[in-house]
Every structure is written in structure tokens, then in C-alpha cells.
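See the structures that follow.
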Structure P
Amino acid sequence: MAKSYISTKNKRLIINRSRGYCEYCQCPADFSTEPFSIEHIIPRSKNGLDELSNLAYACIGCNIYKSDKTEFLDTLSQAFYPLYNPRTMIWNEHFIWDKSLTVMIGKTAIGRVTIEAIKLNRRPLKNLRRALIAIGEHPPDFDL
């Protein structure tokens, strides 16, 4: 497989489009202990392209857990559903925060499978969210 190339201009556009937040866990790059990268929503291994419509800004944790997954089993319905696509779906339609604002809850099967597949409530994320709440930086005050 040929190496992916994303221009500096497009990288900047992707980061600006995300407002500097992981498009999956919604943690800001400025406060994260993990590096961020440009992620292929449909992986190149599944013929995903290096087009803006297939690229998202993601923390390394979300990128690693997502890997080449595009769908996952919903244990509630026992059916496979696609993972959340930040280019074609609206975050608020699939996710909400619990009362503490540290735990992401899936409102739909897509939300549930994405939380499970990408581990969007992993301990380091919940700890970071608590710290961000304390300084008024969580949750994001815009729709991703």
C-alpha cells in the first residue's frame, strides 16, 4: 500500500475544522497528554482515500482503538452498526454526557458501538475530563 500523503494545508484545515479537539472523544489537543494525528475514517486498508471527507483529527488513543474498524457489534440489539463518522454525522444526535460530564453515553446504536469500539470512556479520558471541568474547559461549547 502506498504511503499516505496529506498536505500541510489540508492538515491545518482538518485541525481548524475540529477546533483542535479529537473528533471522537472530544478532548482538546491543547490539554491532552497524547499526541494527535490525522485519522482515516474509512481506513486505507479498506480503500479509504486521503480526501478531506475521509479525514478526522483524533488523539492517538482513539486512533489506535479505532484501528481499521468501520462497524461494531451492538450488544443491545446484537446487530452490527457503523461507527460514528464525524464528516457525515452530527455528534449530538448520537452522544450525550452523563450528569458528571465525564462519561459519554450513546443515544443511538451508532453511539453505543462507537463508545465501545473506541473505548471513549477509558479511565485517562474520564480523568482528563474531570480536570478540564475544573478549569471550565469541558464539555466543548460547540457541536463537533
Structure Q
Amino acid sequence: MKNTASFSAKCNVRPDIACKLILSVDGLKAWWIGNITISHMDETWPSPGSKMVWKAGGGKFQAEITEDSRPAKVVMKVNTPSADSTITHSFDLLPEGGTLYTKTVVGIFRTPISRFFAKPMMWMLQKFVVKEVKKAAQFVDDLNQHS
């Protein structure tokens, strides 16, 4: 699909644990590329309709959960400085144990300038998604080793 970035990595924990850790405040801070400051998170996060707001790289990001099928899947709409996106976090139980964590981002470019730069922005976003998913899986596995 056009304007889509996606990547998967294995975690050595059950899907419910991977989901809980990756979508937590500590998880977000661990896998986000760069510095992040969370300014608001609803107490019910990540239930449907709950919101989170954070700042990173000089920009403001706002997320709202649109689908909660935990532990298998959580979908959110995210408004960013450059584009909007739908982000799907999937957590699939592997036959040998553990979880296959997949993050899929579908970019929605709302301005003429962002549409003009959509191709290089998606190329860059794909690189970020790969790094973020690897970091998220490592975060989960590191916590699992220490518990």
C-alpha cells in the first residue's frame, strides 16, 4: 500500500505482556527515536477514545486509540507536525512461543507541501519504524530478563 511503513520483530514474551510494555509510557520512551516528553495521557490509555499528547523534536504529537483488541491489536490515529497517520500495533503469538510484534504506519499527508515530499518522508519513516520496532522488542526482552 502506498504511504505505508511496516516492520516486525520477535519478543520472547507472551502477546499480552509485549502489548502492555510496548504501549506503556516507559515503553514509548524506550523505543521512540530521540527525546520525548509526554504532556498528557488519559488514565484509560490504551482503551478506545483515550488520548495521549507528547512533544518530540520540537513538534507536538497527539494520539487517540480507535481500536482496542488487546492483546492482539491496538490501532491509533496520530496527528503529527508533518502528517496524520494510522498506526497499528499487532502482537501475534508465535508457535514456538513469544510474540511477533508488528508496527504498521499509514501516512496521510494533508498539505500540498507534505504531499510533495511524501515519498522521501515515507522512506525516512520506514527507517524509523524499523529502528523503533527493534528497540521495542529489545526493551521487552531486557525487562523480561530482569524479572
Structure R
Amino acid sequence: MMIIAFLPAGHAQTKASPSAGQAILEAIRISEPLTFCGELVPLADPDVRERLERELLVSLDNSDDIILWLKRANRYFPEIERVLKANFMPDDLKYITIAESSLRPLAFSNKGAVGYWQFIEGTGTRYGLQVTNDIDERRNVYK
């Protein structure tokens, strides 16, 4: 969700502006240490930094998606946070649902992954989710 903080600055400039490139670089600059699930993200590694910056840049062009992510996060994150906390899991894991499915229950991949977390059938059943022709609990955020 940190990409949301960069949205206004990144969209304030247009490509016609000579300083647009600099404004975009400023918009995605990460000046503080970044952690995910309690682990330091190795931003000193150029490959890691460039991959993160690429994701931020792509998100700048998808402000409509970001608005939908925020709306869905307000709806689903409280329950996801409750379940993560009850199972002693890092709160940051909730962001995986945005990366994997944009918080859409009907999201699916060409490999058969389904739902918010994009579990394949075997993973879903391993975690106790019912996956049949009639019921697919991978699509239920409350399971």
C-alpha cells in the first residue's frame, strides 16, 4: 500500500514537462529502510531496487486500480488482519492479496490458482478449504 503515497506526486507532472522524469524519480524514491514481514528489504541490491521501482512506476499509471484496492482493502483488511493476528502471522501478509488478486474473489490464473490468495487446489485443501465443483472456499476471504 506504500505505492499510494507516491500517487499524487507522480501524476502531478506530465511527460511534456522537462522535469517530469525527475519528478517521477522523486515520487518513487525510498529514503528509509523498508521491511516486509519483519525482514529488511535488500534495497542495496540493484536488482531488488529496480524491481520494486518498476512496480511503483507501473502503479502510477493505474490510479483507477489503486482506488479500487483502497476500497477493497477497507472492506477486507480488518478480517484478514484479525485472522493473521490470531495465527501469529505478520500483518504485512495482507498485502499479498493485492499483489495476487487485487482483492478480487473471482481472480484466477492460468495455472489454476483461485481467489484472494491465489491458492492452487492442492494448497487450498491442505489448508482445510473445501474445493469442489459446487463450493470453492478459496474465493471466501472469511475462511
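A short reminder: the numbers here are calculations on the coordinates, not readings from a lab. All figures in this text were calculated on a predicted structure; none of them were measured in a lab.
Looking across P, Q, R, the calculation of Cα extents along the principal axes in Å that yields 56, 30, 28 traces back to R.
From P, Q, R, which structure was P(r) over Cα pairs in 10 Å bins from 0, in percent, for residues 58-105 alone = 27, 51, 19, 3 calculated on? Among P, Q, R, the structure yielding 27, 51, 19, 3 for P(r) over Cα pairs in 10 Å bins from 0, in percent, for residues 58-105 alone is R.
Comparing relative contact order in percent (Cα under 8 Å, 6 or more apart) across P, Q, R, which is largest? Going through P, Q, R one by one, relative contact order in percent (Cα under 8 Å, 6 or more apart) is largest in Q. When helix-only ellipticity at 222 nm (-39500 (n - 2.57) for each DSSP H run of 4 or more, over all residues; to 500) is computed across structures P, Q, R, the figure -8500 traces back to P.
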